[in-house]
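Pasting the structures in now, so scroll down.
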Structure 1
Amino acid sequence: MSENIPKRNKRQNNWQKNNKERINILYDKGTKERIKAAAEKANISTSELVRQAINEKLEQLENNTYFE
């Protein structure tokens, strides 16, 4: 028998709490729609688009290649 949904949600929330971090970002109105449209064009989720963009920028900054 499958476990009940509240028990599964609690387990998933605990895993996220221990393994992930959440960042809230404020942008001007309209930016969310631009991100959504770009993500759809790339056939990825909005979260994945933001993660990729941030990781790319971090890598450039950490490797001192951002200003080249």
Structure 2
Amino acid sequence: MGIAVFTSLRSKDPNSKVGAVIVNRENHIVGTGYNGFVAGIDEQRFRWERDGDWLETKYPYVVHAEA
């Protein structure tokens, strides 16, 4: 869990920092991830708004913390 918490610090979302870690049967880490904008999105162009017009919020552009 500590690695998931540490990985969540990579998220630039000021409200919801979420990290994820996938381990195999031997407890070796095989993947990590955190919530943020999808690849290729200009983060300066979009805001982290949670309220307002749907297209003006973060929700259409952010991916979950998946590895």
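No value in this document is a laboratory result; all are computed from the given coordinates. Quick caveat: nothing in here was measured; it's all calculated off a predicted structure. Cβ atoms are built from the backbone, for glycine too; each structure is taken alone.
Across the set 1, 2, distance in nm of label points 7 Å out along Cα→Cβ at positions 17 and 41 reaches its highest value in structure 1. Work out the source of 17.1, 58 here, i.e. which of 1, 2 gives that when Rg and Dmax of the Cα atoms in Å is computed. The read-out comes from structure 1.
If helix-only ellipticity at 222 nm (-39500 (n - 2.57) for each DSSP H run of 4 or more, over all residues; to 500) computes to -2500, which of 1, 2 did it come from? Derived from the structure labelled 2. To test your reading of the models, identify which of 1, 2 gives 2.7 for distance in nm of label points 7 Å out along Cα→Cβ at positions 33 and 49 when calculated. Computed on structure 2.
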